[in-house]
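Dropping the structures in below, format is structure tokens.
What follows is calculated from the coordinates using simple rules that are stated; it is not laboratory data. Every value quoted in this text rests on a predicted model; they were computed, and no experiment measured them. Cβ atoms are built from the backbone, for glycine too; each structure is taken alone.
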Structure P
Amino acid sequence: MILKCIRNKQPFSHIRFGDGGIKFIDAVLHDNKEQLQIIIKKEGLPSYKIPEIFELWGYYARKANYIDSPEIYFNNTFWPRVKKLGKPINSETELKLRDWYKLYHDAEFDNNNYCNPESNYLMILKNQKFKNILEVMKKRKVCIITVFPEVKDVLFDYNIDIVKIVGHYENQYINSFKNVVSIIKERASYYDFWLVAAGELGRIYSGLIKEYGGRTIDIGFVIEYWLTGYIHPRLSGFMVSSLNNKHELILTDEGRNYLEYI
């Protein structure tokens, strides 16, 4: 799909909400002030902007080519959502994830084109049938929205520009949002596609990129993997670094149990 949209210069967006997004939706809908304050502080979201941000999430979710669905963790077509192999997530988080459809419906995420919540990591799997995102990036102009501009040095053999944002607990809305929005409006369609790693505000960046004619993929914590080689414990039982290319992943024996669905 992304290759087709690049070739035809068609807009495209891939937006993942993950369990963090589920918690945000739940906190807004159920007025969970304690949970909301944790998210606000970490993600740098002003309290008075929460209704607007929430509305934009719904708007851009409806417009996206793909949004993620946690259902895949519970229907035996993918490995379960765990803290690490053999250790489940806490029951409260699991209940929220299982309630995803109602939460999406109540948040007006009216989009039935679903993708895997781990699709960012799956995009860097070495795949014999399809190009992964690293192969798609070759000889193309790419812009990355990230806290870590040094990723450009790690991916030195690609044509990459960086839009730097501040990190967690650094008031991203106040210190980065206006600048990023301005750059997107000016240059959305200049690049073959964008990679977005920007937390909860990243969903808005992704929506804007498509709205202004560009193509975007929510790459999330893959940026940290490219920088450090660190694989989150929830994934490390199923995916490991490729010996042939440290930027790619391969499936473990446990992960290959789900190969037919990936």
Structure Q
Amino acid sequence: MASPNFQRTLKSLSQQKLLIPILRAAMADPDFESFKVNVRGWRASVREFDGWFHPSTHAQWTPRQLALYLRHGANIPPEKPTLEFVMAVTQGSFWHEFVQRVLAKRKVILRHPGTTSRDSIEKQVEIALRDDDLNVRGHADGQLILPGHEDELLEIKTMNDWKIGQFTSEDVLREKNPFGYWNQTQDYLMLSGRPKMRYLIMSMASPYPMQEFVVHADEVYHRRQRAKYRLALEMARAGALPEACCGIGSKDAKACPVQFYCPIGRMSA
């Protein structure tokens, strides 16, 4: 009788998954090699203000919020993390690096020329993305080099086991959009000019389910994003504010990350 792991691998192959079967086979390999994984401390995980827009934070912000961020970002203190958030970031960074190293070793994702396994995983496989005109920068977790899939970037996410079963396709990701993941992905595709990003979502609880699907570039959305970032830059440089994006006393005003630098936010506090 086939083992449960082998059965799951066959199912993944039947569903045209690329990465899940490779990862399952690698972790079941009796010759699996050990390597060190660095876990970042909390301070290293907090991004200091650098004057750039970052998709992982700003993809869903309004032009007004972005303009205020450029003008006052250096004075905005980082939000104090909850225990749950710290644990999630720590687990996520570990599994990101683990998966990236496995996929790079098996020549599934690109390892940049001149790097070795001793280099940080960012240096080895991550793809820097940047648009000076839009003032946006970020990175993708990797670039696939499997034949027929060289135009795909890689995005690795971790998710609760009770949530992961919902996220089975690009359409579901766009509809539910946890933490703005779909918007982030579109910004990465916009910056890279690539048509696709392959999602690998992992759960950290037994039996460690995984999901995999492809997100395609949305050119209509990209045009709106470019216009939004350019408007925010223009207004910030002029010392002006784009039109209001919420009302006094509204829920959005009270939760706004730049509320104390906006007249509406200050009146709502």
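One of P, Q was used to calculate helix-only ellipticity at 222 nm (-39500 (n - 2.57) for each DSSP H run of 4 or more, over all residues; to 500), giving -13000; which? Present the calculation step by step, with values, prior to reporting the outcome.
On the way: P: -11000; Q: -13000.
The read-out comes from structure Q.
Between structures P, Q, where is distance in nm of label points 7 Å out along Cα→Cβ at positions 219 and 235 highest? Working shown, then result.
Working: P: 1.3; Q: 2.8.
That would be structure Q.
To test your reading of the models, identify which of P, Q gives 125 for volume of the Cα convex hull per residue in Å³ when calculated. Numbers along the way, then the final one.
Values: P: 125; Q: 154.
Considering all the candidates, the number was obtained from P.
For relative contact order in percent (Cα under 8 Å, 6 or more apart), which structure out of P, Q has the highest calculated value?
Checked P, Q; max of relative contact order in percent (Cα under 8 Å, 6 or more apart) sits with P.
Upon calculation of mean count of other Cβ atoms within 10 Å over residues 91-98 from the atomic coordinates, which of the structures P, Q produces 18.0? If you can, show how the numbers build up before the last one.
Values: P: 14.2; Q: 18.0.
It must be structure Q, since only it matches.
Comparing distance in nm of label points 7 Å out along Cα→Cβ at positions 163 and 179 across structures P, Q, which is largest?
Evaluating distance in nm of label points 7 Å out along Cα→Cβ at positions 163 and 179 on every structure, the highest lands on P.
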